[in-house]
Structure I
Amino acid sequence: MSWARSLYSELIAHWIKRNGEAMQLYNPAAIERAALLKYAREYGGRVSGERVDEVLDSLINRMGAGYDADLLDEFAPSAVRSPEEIRDIFTASFYFGCEGDDPLNSLAWQAMGTPFDAKLKAIYGSDIGHWDVPDMRECAEEAYEPVEEGLLDRDQLREFLFTNAVEFWTANNRSFFAGTAVEDDARRCLSENR
């Protein structure tokens with residue numbers, strides 16, 4: 001879960017620096033020529049001061065004439081226009097599978113420190129079939145340990161083990177659990193979480 005929080009936080013930070021509007025900050029045509037010349041002559045030494053006009057003209061000619069912030073906007077293809085939209089995508093559309101024995105799973109419910117204090121949706125992704133699980137019966141036991149250790153409460157554990165999974169699996173097929181042992185519980189869960 002820590003990687004999901006990091007990814008979310010990094011994506012917000014990246015958007016702030018690399019969206020179309022922010023990219024205007026790097027437009028060579030926006031350089032304050034007089035200030036750059038002054039600083040180059042004052043701090044750049046004799047050669048820098050003499051060549052600053054030539055270098056600046058070259059930079060503006062190569063980059064400035066064809067500079068298009070929209071082409072440099074890394075988020076343009078996604079149509080994301082704000083960090084709030086990134087938050088909404090991460091909190092409404094993404095679910096993160098987590099092994100039950102990972103103590104960092106509780107970070108999904110500790111929104112503090114993420115942009116907008118966003119809570120991410122963790123789903124119990126059992127490691128029951130992994131080669132390094134000597135006793136399959138212990139997987140569910142390990143998923144409960146965060147409750148015993150005070151890292152999750154029972155409602156959060158239910159979200160982790162059941163509610164988030166029901167939301168995920170029924171997002172595109174409301175009758176996904178039809179005919180299963182959890183059909184009634186899944187239907188109740190969906191009606192409670194509308």
Structure II
Amino acid sequence: MSLGNMTVAFIGSGVMAEAMIKGLLNDSLLPAEQIIEADPGEDHVNELSARYGLKGTTNNSMAAEAADILILWVKPQVLGHVMPELQKGARTSKLVLSIIAGAKIKTIADGVANASVVRAMPNTPAQIGQGITVWTATPEVLPPQIEQAKALIGALGDQIFLDDEKFLDMATALSGSGPAYVFECMEALLDAGVHMGV
């Protein structure tokens with residue numbers, strides 16, 4: 001198996017990160033004891049740890065230092081604060097997988113001091129394992145790590161590898177964030193209907 005005895009640390013464990021964790025466990029790609037989830041919310045960490053049997057922590061540095069593979073799933077606006085905490089551990093990670101909307105590979109690679117970066121953008125059906133994730137990798141990502149990335153991303157559904165990072169921004173706008181605007185319009189229509197007495 002491509003993930004073998006790898007320890008995988010999730011930095012940020014929101015809804016979509018939980019979807020990947022669920023997919024990895026359901027598909028028996030990784031046992032719970034090889035997954036670490038790091039999140040600033042202690043209650044959330046405890047809840048996920050209890051639900052899935054994971055190792056949980058509120059300490060990003062500790063999670064990164066224990067990881068063979070580091071998965072970044074934080075909000076873009078906190079990335080600048082989080083990356084310095086990860087540098088020591090990320091330097092020795094075999095792979096850094098970033099699923100942060102709009103964060104360029106160079107930003108991630110420089111920020112965590114590791115050039116073996118995969119950047120991916122899933123869409124919302126990934127929450128039920130039926131997503132399509134567009135991804136790319138730096139030349140420094142070796143073939144074994146490419147296989148590991150495929151296994152991790154495959155836990156969310158289908159995947160499309162593209163050579164050029166520019167397509168990730170397109171995918172983010174089209175299928176990552178774009179549907180939110182459609183949902184916002186639908187919600188406004190529903191609210192208008194209720195206001196009119198429908």
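Just so you know, all these numbers are worked out from the coordinates, no wet-lab data involved. This structure is a prediction, so every number in the text was calculated from the model and none was measured. Cβ atoms are built from the backbone, for glycine too; each structure is taken alone.
To test your reading of the models, identify which of I, II gives 2, 10, 12, 11, 9, 8, 7, 7, 8, 9, 9, 5, 2, 0 for P(r) over Cα pairs in 5 Å bins from 0, in percent, for residues 31-126 alone when calculated.
Checking each candidate, the match is I.
Given a value of 17.6 for mean projected area of the Cα convex hull in nm², calculated from one of I, II, which structure does it belong to?
So the calculation was done on I.
Given a computed value of 12.4 for mean count of other Cβ atoms within 10 Å over residues 135-142, which structure among I, II does it belong to?
Going label by label, the one that fits is I.
semi-axes √(5λ) of the Cα gyration tensor in Å, for residues 15-78 alone was computed and gave 17, 13, 13; which structure, I, II, did it come from?
Only one of I, II returns 17, 13, 13 for semi-axes √(5λ) of the Cα gyration tensor in Å, for residues 15-78 alone, namely II.
Comparing I, II, where is FRET efficiency 1/(1 + (r/R0)^6) of positions 71 and 159 (r between Cβ atoms, R0 = 41 Å, to 0.05) highest?
Looking at the calculated values, the largest one is II.
Using mean count of other Cβ atoms within 10 Å over residues 111-118 for the comparison, can you identify which of I, II gives the largest number?
Going through I, II one by one, mean count of other Cβ atoms within 10 Å over residues 111-118 peaks for structure II.
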